[in-house]
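Engineer: Structures for review follow.
Nothing in this text is a laboratory measurement; each read-out follows from the coordinates by a stated rule. Note that this is a predicted model, so its numbers are computed, not measured. Cβ atoms are built from the backbone, for glycine too; each structure is taken alone.
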Structure P
Amino acid sequence: MITDTVDNPLPTGDPMIKALLERFREGVCHVQQTRTGLPVLWVRRDSLTDMLSFLKSQPSPFSMLYDLSAVDERLRTHREGLPPADFTVFYHLMSVERNEDLILKVALTEEDLRVPSVAPVFANANWYEREIWDMFGIGVTGHPHLERILMPPTWTGHPLRKDYPARATEFDPYALTVAGQETEQEAMRFDPEHWGMARERDGVEFMFLNLGPNHPSAHGAFRLVLQLDGEEIVDCVPDIGYHHRGAEKMAERQSWHSFIPYTDRVDYTGGVMNNLPYVLAVEKLAGIEVPDRVKTIRVMMAEMFRISSHLLFLGTYLQDLGAMSPVFFTFSDRQRAYKVIEGITGFRMHPAWYRIGGVAQDLPRGWENLVQEFLDWMPPRLREYEKAMMENALVRERTRHVAAFNTADALEWGVTGPNLRATGCNFDLRKQRPYSGYDNFEFEIPLGENGDVFDRGQLRIEEMRQSLRIIQQCVKLMPAGDYKADHPLTTPPPRERMLQHIETLITHFLQVSWGPVLKPNESLQMVEATKGINSYYLTSDGNTMSYRTRIRTPSFPHLQQIPAVMRGGFVPDLIAHLGSIDFVMADVDR
């Protein structure tokens, strides 16, 4: 039982938070100061559900459960002033209407490792609660279906616990016997009754169809089990985890610098866009302010990858609708984007080019001409895509008012990015919460009207136009200066300085052999990534590596929403919807 009282000042004068404190005075036990930039309240477990309901029911509500995860606190040495806890579960709430966030934390002991399910309050809590059970072994009372979600159903142990090994060499050699293979295959068999599904209606049996995990329209190793009445989808169960590689676990054994390449592989179509929230979160922890030139270079390359990712989306989206030619055109244009990316970074899909405090190297000579060539090429191509594809009568017939959902539904399921803006909700972090100098650029936020398959496709074409506007401004207004901050915790100092000053030589040696040591604290950075809002929540324990790295990706909640959208729809509409979501499975499974 936590008995602390609220003993430090609230980091905001928000009336709603004050109202929360007044109404649940006994339910709030601590206010934590962090570098997240958000109010962080530790609350009592028995008050959690009522608090979430209160925050969601206000006139300007916290209408989205943005993230829900946990921390194994047992090996954390710097917890001064925090409530005692063996494990912590945190709930990150977002208010689009207020443009504000709030984090609630619940402290748990090993002897009583459980929290109440908040799925009745926020529908998208379902998968997040399954994840904390799967990864940490935290029980969720009242959950409608508490099963493993990322690991196989036969798995033993909870991988994000601190006593769970982080390296393959710490395990016994793996062997799969014939009997073991049969056990694993049997565990994958779908049992409708286990998921509360009837096998028949009015004397007619339903068909249960496996779509995936190797179906081309599944866009990766993703399985959907469909309950069908003819072509009608009565219900469906998304099954993820086939692509799980443990990026959050890997962060616990990589230095702050050496984890950067792993971020590229999360949304593997996003390239340096994945580096951005991570390095910004580390820079918050380290107190590093980067030069304006670094900010502008980062914005330019992030927007290049937004265009590259959207081109990949557009080709596969139309391919899912039955058009075979567009993917060849979009991939050809994508190669032009990669020509620019490779010319500047030296790499294509996974440059891992951003660094803590800067970028890997300065822009090469002639970069302006390389980028301008792409900027001149793309606008006519986008118009050609609209004329040949989006204005095509067959495309419109297949996409208009198909798999539509409104803003309220989107917020309920944690939908962000283009899929949220397609409903008409004007929320883009680049405008609402500018980072990396986005407030210095002029661009518009495209919006949809119907939140359907068509709007989700058309909107991304408009987003590419706005990205071109941003990149053009980067070319014209690129600031002078250094490509990295002059800070001891950033990238190693230039070689010429290293050879001249002993202090610089020592710094270089420590950075390369050991890595930076960041003071104990917590930081969070959210960015408007290619597929929605992506964020890194970092916990430092005063070491050369992260104590806990939480990666919140947009595709995870987007797939969870599929059954709510597709019940009563038809199989071809499901394929169109999958194409319009724009997801990759590494972004879901991490």
Structure Q
Amino acid sequence: MGGELRGRLGLALLLGTLALGSAVGLMAVSGWLISRASEQPPVLYLMVAVTATRAFGIGRAVFRYAERLVSHDAVLRMLAELRVSVYRRLERIAPAGLRRTRRGDLLSRLVQDVDALQDYWLRWLLPAGAALLVGAGSVGFTAWLLPEAGAVLAVGLLAAGLAVPFLGGVLARRAEDRLAPARGALATAVADLLRGCAELTVAGALRDRLDRAARADRSLTSIASRQAAVTALSAGLTALACGLTVAAAAVVGVQGVRDGRLDGVALAALVLTPLAAFEAVNGLPLAVQYRQRVKRSAERVQEVLDAPVPVHEPTTPAAAPDSPFPLVLQGLSARYAGQERDALDDFALTLEAGRRVAVVGPSGSGKTTLAQVLLRFLDARAGTYRLGGTAADALDGDDVRRLVGLCAQDAHTFDSTLRENLRLARPGAGDDELRAALDRARLLDWVDGLPEGLDTLVGEHGARLSGGQRQRLALARALLADFPVLVLDEPAEHLDLATADALTDDLLQVTEGRTTVLITHRLRGLDAVDEVVVLDEGRTVQRGPYAELAAAEGPLRTMLERERATELLLRRG
């Protein structure tokens, strides 16, 4: 926290204390004024009290308004800085560092959990600080009038300001610890439901997902109900403590008047001061709950801020080479944070201009890890990765990604037009360049047949496009960017066999003469590439020309036979 923000919060604490102090002063002076006026003294005897009453009444509203203005301004500035910090951290760790984080839960952390942190200052720290200062001042003033009354008020404020919040905090702790994760679970369930509604309906799984969202909602409602019950109990106990304190103050005050130690006119101020002083502690039980709630939200935000960075950028990046060739991986091993085994182990690859390599293997064999290493989304644990003779880890990550581009299986399609989705790759591209890229991706005829052409809206996540059209649009975007090295990561994933095979054939035609790394689990058409590398559990188990590997006994031939058997079963079905 910067000095300017600390100053703003200090000013907010002062203004909040003055607002509460004005409330106590208004009650005490009003009581004295009414009692003194009942004796019908000359009006001039009451002018100071009348003026003080007006000053406290006006000051209470003015100081409260100023406190809210200053405190919210300071806190909103802090939240803005924190949200930017969290987002920048997400940029550093994505995508490799977010493999196990659900989107809905991540959104809950970025929005709701960050927003919840404002309660630490607005509903806990500032109210608690103001209550401490005003409570001490009220006790001191009451003790000055009558020591016994000061002791009674001190006991009452301690009970309402410490014992009741402690009890409420104990009862609500489990609910507060569960609140932030429950919000994240509900956000994840709803996001999954909305994003996959059509697929869930077709698969007959919509009811199950609705039930899952309903269970998450019931869990969150149960937590909120428990919090409300604890809040109600705390409010009742605080009111009871206030009533008992006022009654006890009245008793000792009357005794003081009898003994001649207290003026009868001051008795009203003595009795009414505790009533106003409890305004300072009335919100503390709820403040303690907010503190516990904020603690869990802060932990969830801190998990993002403290997440291990999968890529360490150089302090002084080297100049990017004019050409990435030769691109050399030698003895390269990589693993994700928290894993005990390398996802990619002792991998080697050399790419020259125009060379095309296919990397195949079952799920979990390390194919996508290779793509993330090539794009510097993940640092190598061992071995070397060089581009044009320069170590990749000495280059700025963005410089690497200008040389090595990606067309991923889940490439995002923005809720905009076809033109704007393509121009992400090259903002200044003209329509002729866009049409050329679409033509190479075998999508131009379809676009020309649309009433609005390039201005056609694709919908959220490309909802108005078929799976094959979304992948071809992503390919056209990658081709428009004209990366020297193009990585195609499972471009035909999630497509039916006919569409996947057609897309793969087109990809191999389009990338002819272009340096390409094709990562796929499909083997159709791989005779067009220069080399096939077979991975299993992160290690290279076979490599060479497709024809040789398909003819020899080995992992690729086994995969090919399994693929053909699966296709035969699907045709018969």
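Engineer: A value of 1.7 was computed for distance in nm of label points 7 Å out along Cα→Cβ at positions 275 and 515; which of P, Q is the source structure? List each step's numbers first, then the result.
Structural biologist: Details: P: 1.7; Q: 8.4.
It must be structure P, since only it matches.
Engineer: Among the shown structures P, Q, from which was the value 2.8 of distance in nm of label points 7 Å out along Cα→Cβ at positions 91 and 419 calculated?
Structural biologist: Numbers: P: 2.3; Q: 2.8.
For distance in nm of label points 7 Å out along Cα→Cβ at positions 91 and 419, the value 2.8 is produced by structure Q.
Engineer: A value of 0.75 was computed for FRET efficiency 1/(1 + (r/R0)^6) of positions 283 and 371 (r between Cβ atoms, R0 = 30 Å, to 0.05); which of P, Q is the source structure? Numbers along the way, then the final one.
Structural biologist: On the way: P: 0.75; Q: 0.05.
Computing FRET efficiency 1/(1 + (r/R0)^6) of positions 283 and 371 (r between Cβ atoms, R0 = 30 Å, to 0.05) on every structure in P, Q gives 0.75 only for P.
Engineer: Work out the source of -20000 here, i.e. which of P, Q gives that when helix-only ellipticity at 222 nm (-39500 (n - 2.57) for each DSSP H run of 4 or more, over all residues; to 500) is computed. The partial results should precede the final answer.
Structural biologist: Details: P: -11000; Q: -20000.
Answer by label: Q.
Engineer: For structures P, Q, which has the highest computed value of percent of Cα pairs over 40 Å apart?
Structural biologist: Numbers: P: 27; Q: 49.
By percent of Cα pairs over 40 Å apart, the leading structure of P, Q is Q.
Engineer: Now for a different question. Kindly point out which one of P, Q the value 12.6, 38 was derived from, the read-out being Rg and Dmax of the Cα atoms in Å, for residues 243-306 alone.
Structural biologist: Working: P: 12.6, 38; Q: 21.2, 66.
Source structure: P.
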